[in-house]
Structure P
Amino acid sequence: MNSTPSATDDAPLDAQTTTKCAMVLDSDLPLGLLANTAAVLALTLGSRLPIIGPDVPDGSGSVHTGLTTTPVPILRSDAGSIKALRGKALELGGVLVVDVTEKAQTTTNYADYTAKLSAGTAETLRYLGVALFGPKKSVNRLIGNLPLLR
């Protein structure tokens, strides 16, 4: 039996000190689109990474669904800088990059989204937000001193 404390069933606690997650959103978006962009990024991260902890009972025995074991700061920037950040992250490699473009916000089903996204190019797309997960040093280098979204 492994005696190493774990952040999730799959990821050792040490992973929390060696990896980092962050979201960068276009601060010019209206509040509803900011919330939706963050939700889409978070759902995708949660489905790709073992970052959700186990369910936890409270003192009365009521069970609360497990939450993320990884802090996810939400930072702000503008659309052009988010596009550049995405490009740098892909070029650097070793970092999971999840992005949301305006194409995702203008469709109501996944088939339309894929058709619209396929018709564009990385150069012509407007990025509303990006989530990064990878080695702490790499993610810190990418996000620099971006301010928190407030």
Structure Q
Amino acid sequence: MTTTAPFVTTDYIRWEDIDLAGIARFSSYTRLLDIAETDLYRSLGTPLSTLHAQYKLWLPRKVMHIEYFTPARLDDQIVIAAYFSSIGRTSVTMNVDLFREDRKTLIAAAHLVLVCVDIALKKIALPPEFRELVKRHIMSTEEARNAL
């Protein structure tokens, strides 16, 4: 049996991310969400380019919600935890929690609804292979945060 756990990676708040007050701009968080998504698939051995080529599917964002709890500052190391809280017939909800290096202080939490589409942007069902690929990262927010 495969143990479920969030995918975890890290990145830093860079000079380009901060505003004149010295804190991370809201737009820098989308970069961190992109890192979460692309690195998660890459860690599973199926980068997004393979999903596109092999299954002829794309997962554009339909919803992106970010809640901010505490500011991040230049050179802060950010722990990025990504997991799926819901998988439907044609969409998935990916959650991304951003923590300080201590893995206790929540900086921001996001959820993204990704819709499975073909090259013509027509909604299609998620293939069973996708569900199998991500199953070890399907969990509730509480389970994911407790696993850190």
Structure R
Amino acid sequence: MREAIAPIPEITVRNLQRKVPVDVVDLEMFARKAAELCLRLPRRKKSDLAQLREISVLIVSDRKIASLHRQFMNESGPTDVITFQHGEIFVGAESARRNARRFGNAFERELRLYVVHGLLHLHGFDDRNAASARRMQVVQRKILATATV
């Protein structure tokens, strides 16, 4: 018998910064598809994603994400995405714009990548060592490609 897939949490995307325009409706629809795909992945570890009823994707400024980075990870400077296990995914809009240019991606694709990354962290994936980071990147690419269609 196949294991039942957990219900998809309610996902809301909020743009809390003003420097970079973000299509929150499109990103929210993408996030729902991506969450459904994540929940179909087999997990050996406990998945917070499967337990959550709500997920908030919060698009923030460099200043805000740098503050969170310092406060919760004891690292200075802005970062691209920070995920909290109770269902908040903070995405740095300015970091996404910089990295999109740096890697030759569309800004929207970069935002989607960070959302998938956050969802995978909620689903028990980590990128603390090179092997698990590679596994996570492979899964990210697959979800990004499938949910974008």
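No lab work stands behind these numbers, since they all come straight from the coordinates. Please read these numbers as outputs of a predicted model, since none were measured by experiment. Cβ atoms are built from the backbone, for glycine too; each structure is taken alone.
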The value 3.3 for distance in nm of label points 7 Å out along Cα→Cβ at positions 37 and 61, derived from one of P, Q, R, belongs to structure R
Highest-scoring structure on FRET efficiency 1/(1 + (r/R0)^6) of positions 53 and 69 (r between Cβ atoms, R0 = 30 Å, to 0.05) (candidates P, Q, R) is P
Computing helix-only ellipticity at 222 nm (-39500 (n - 2.57) for each DSSP H run of 4 or more, over all residues; to 500) for each of P, Q, R, the value -7500 comes from structure Q
The highest value of relative contact order in percent (Cα under 8 Å, 6 or more apart) among the shown structures P, Q, R is in P
One of P, Q, R was used to calculate Rg and Dmax of the Cα atoms in Å, yielding 15.6, 49; that structure is Q
